[in-house]
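I've put the structures underneath this note.
Every number in this text was worked out from the coordinates using simple rules, so none of it is lab data. All values derive from a computational prediction rather than experimental measurement. Cβ atoms are built from the backbone, for glycine too; each structure is taken alone.
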Structure I
Amino acid sequence: MFDPMFIAFGLYCFILFSIGIFFYAKNTNQASFSLGNRSLNYWLTAIAAQASDMSDWLFMGFPGLIYAVGFSGAWFAFGLALFMFLTWQFIAPKLREQTEQYQAVTLTDFFAKKVLDRSNYIKMVSGFLCLYFFTFYIAAGIVGIGKAFEIIFEIPYHQGIFIGLIMSLTYTALGGLLAVAWSNLLQGTFLLACIMFVPIYVTITKLNGFTHAYNSLKLFGTEFNSFWPTSGIIGTIMAILKWGPGYFGQPHILINFMGINKTEHISKAKIVGCTWQILALSSAILVGIVGKLMLFPTLENRELVFIVMVKQIFPPFFAGIILCSIIAATVSTINIQSLISASLITDDLLIPILKQSPSEKTKLLLTRLAIFIIPSLSLIIAYHENYTVLDLVLYAWSGLGCTFGAIVVACLYSKTITRMGILAGLFSGAITAILWPLNGSIPVLIAGYIINFITIKTVSKITQ
């Protein structure tokens, strides 16, 4: 007899592979494979950008945080929503215009062409640093997939991470950015529906309505129910700045802006994307709160609050469909990061060391093969189960933000930035991210941005 949950998962996989196969023939060169020939409409751009942002952090890391600390954890979500809006408003339009102007396929390619770097040092250094942090980011997704398969389907963790990774990379290698964007549109819509439905349904059917659930929260004390961190206004500001500023430097999100068909459509995409994000983050907060009421104190791993709650409440087939949303959130991030990693390996590391540029057909083949390289390294990190999803995502997110955020802003808005300024900024931002404590009193992103901006401006002025 077939397990209903496996049938639900099989339907999900069939849809993903169908999308990859459909777009396989449409990729005739590397530009179409990596950037979709800048043909994405605003709905695709909006949902794909947001879906590639959230990953399993939305279902596991963030609800787990709310489960542990209460409403004060919502300030992290406020910081994300605020800075994502700022990214749509001030980064997306200029990035779309200027990357087309310079015919840049990747973010690192844009940096190099912006300052006429013919030495390829900028592409190689920025490509290497991006790949380094992507290794940890993809590892976070693999850990999430492994835990999800272990709890949902009772598949051992080490088998689950292989299954999830192969599933994600196969259709990405087939269809490129078009397949990733269309699958992320479907997955983003699907996961939003699931994360909104579950806490509302549980509150109404299992907790006797919202009023009764709200009154029951008093059992957890004033600290859990307070929106203000115990560290006061300074702690609130730091909570906002711990994640939000990282948006300016996330290549897997910025590439969606580069691929939209028209710059003037970004304003429409902004409305769709920000609405999606606010609904998703609000629902994740509700998952943590409802899970606290329903599962406390029996839940051993707080990051599994959504999974355990769904398995306890819904019939197997329906639970399988809902829990595929976690896999969808994870896959939507892994696939875009793997695609960017492949482009970086091909364009920024491999081609510069070749004596002559390969043909478009060869480039496309190399990029497809390179998709499997960085996830294979990430698999080594995830294999030992020594890290939580939240810690891995925070490290990678902060690293990318510190390394690239200030440089993106400088390239888009400064007319005095130089090649040496960008190189110095890359090193200073990356070193700060690696050495600065993640849970220090001052968020690593703030330290990284300040040091990076000062370095870029100073070195650019000296080498003008």
Structure II
Amino acid sequence: MHCFQSKTGLFLFTVVCCLLCPAFLSAQEIEGTWSGQLSLPNGKLSLVFHIQRTPQGGYTTTFDSPDQGALGIPTGETTFSNATLSVSIPTLKASYKGTLMPEGEIKGTFTQGIPLPLDLQRQNDAKKTQEPRAPFPYRTEEVSILNEADGIRLAGTLTLPKGDKPTAAVVMVTGSGKQNRDEEIGGHKPFLVIADHLTRHGIAVLRCDDRGAGKSQGDFARCTDEDFARDTEACIRYLRNRKEIASDHIGIIGHSAGGGIAFRTAARDPKVAFVVSLAGAGVRGDSLMTRQIELVNRSMGASEAVVRKNVASSRRQYDVLLQTDKSVEEIRKELSANAEKELPPLQRTDAAARQAIRKTVEQLTSPWYLHFMRYDPTADLKRVKCPVLALNGEKDIQVDAAQNLNAIQRKITSNGNRQVTVKAYPGLNHLFQTCKECTVSEYAYLPETFSPQVLDDITRWITTVMQKKK
């Protein structure tokens, strides 16, 4: 949920292309956002590279597959020399190599198992208007947090308001996908923006790189949300031992899949002071994803007939994933057979199509995805006794506001907890940006990182809740 970043149908690529480039092109010309489309047996797939200069003079890149909601995929080394761009994507066992042409286009090849041509055009980058800049009116500290249960250390940033009295604090939990402590998506850093706003208003914030991401230890590929919940519990224990923090005033802010982790943690730990769910799920994973497929297809202009066909096809996949009496290998065979049946006859023996199916099936049967699809938050929601603020954008096409806010409120209040506030914001998307087209692919191109109104509402709500606890 990079956000919920849907991994459904996410093709993993390796790019190795070699084209000679004019040597007179300057290195500065490669910075920015570049996008192109891969031609696949079942249609076209948009890919986006966000390339930035580092203070040391090198480059860093994040990678998106916006048609499928997979944003902010981390990359390895990025180099640009003699007009040749090379980007490695180790998390996907992928890389890209292309040539910046005089007319401004990058010509290259994207490969995983098979070479696929991919030419990139520069996009107009939206200026990220909200990213805070030093100096800050608060203290920032790099911290290392031990998750004793799993024997790993998490790297993070703790921002502390000025003053001598212990303060309220929040632990921030990212959405799905391997993300850094800022939950960086399409060049935006929403967790940095939220942390800055809260800390300026007297609330300490701890945000960490996901395990296996950034400077945190651990194997991300083998993890489920149960593992990330233990990471969240470790962060809370760390804050309770900090003299600057009021130990009974520590809450959780979770975005997308992180909202579910926040509820799970609060259900287990009655000392959690509050939960803020930002586009968190209130229904089982397969129900959420079925609705997501429907909304994303409509946002891409698909006809109702195509929407119904794609929803039905996805639903068949999900029903296979829900079979807990079968092994992962058995599920993979069934998914592959179903996918091959849906291919046109001439493509069923095509090596590229079969390779794409194999990689997609691997993603669908990853530990995280299987756990996510099968997890029903109802039991955990019914055990949450602390104050809850659940928010969504009305234009969210990844986590439908009506479906999930209603479920969250109904299930939590069923236990007698009346301290539940839900709100849907007109005109906001899954990242709580004021959107225009309100598609997934638009995220990176909007100037706004996070709605100022939502920032103010979160801050005001936490302050009010903490005042009542005194």
Item to complete: Of the structures I, II, report the one carrying the highest value of relative contact order in percent (Cα under 8 Å, 6 or more apart).
Response: I
Item to complete: Compare Kirkwood radius over Cα pairs in Å across structures I, II and report the one with the greatest value.
Response: II
Worksheet item: With mean projected area of the Cα convex hull in nm², for residues 218-297 alone derived from the coordinates and found to be 6.5, which of I, II does the value describe?
Response: II
Item to complete: Could you tell me which structure in I, II was used to calculate helix-only ellipticity at 222 nm (-39500 (n - 2.57) for each DSSP H run of 4 or more, over all residues; to 500) as -24000?
Response: I
Item to complete: Identify which of structures I, II gives the largest calculated value of distance in nm of label points 7 Å out along Cα→Cβ at positions 66 and 378.
Response: II
Worksheet, complete the sentence: Re distance in nm of label points 7 Å out along Cα→Cβ at positions 114 and 418: value 1.7 computed from one entry in I, II; matching entry is structure I
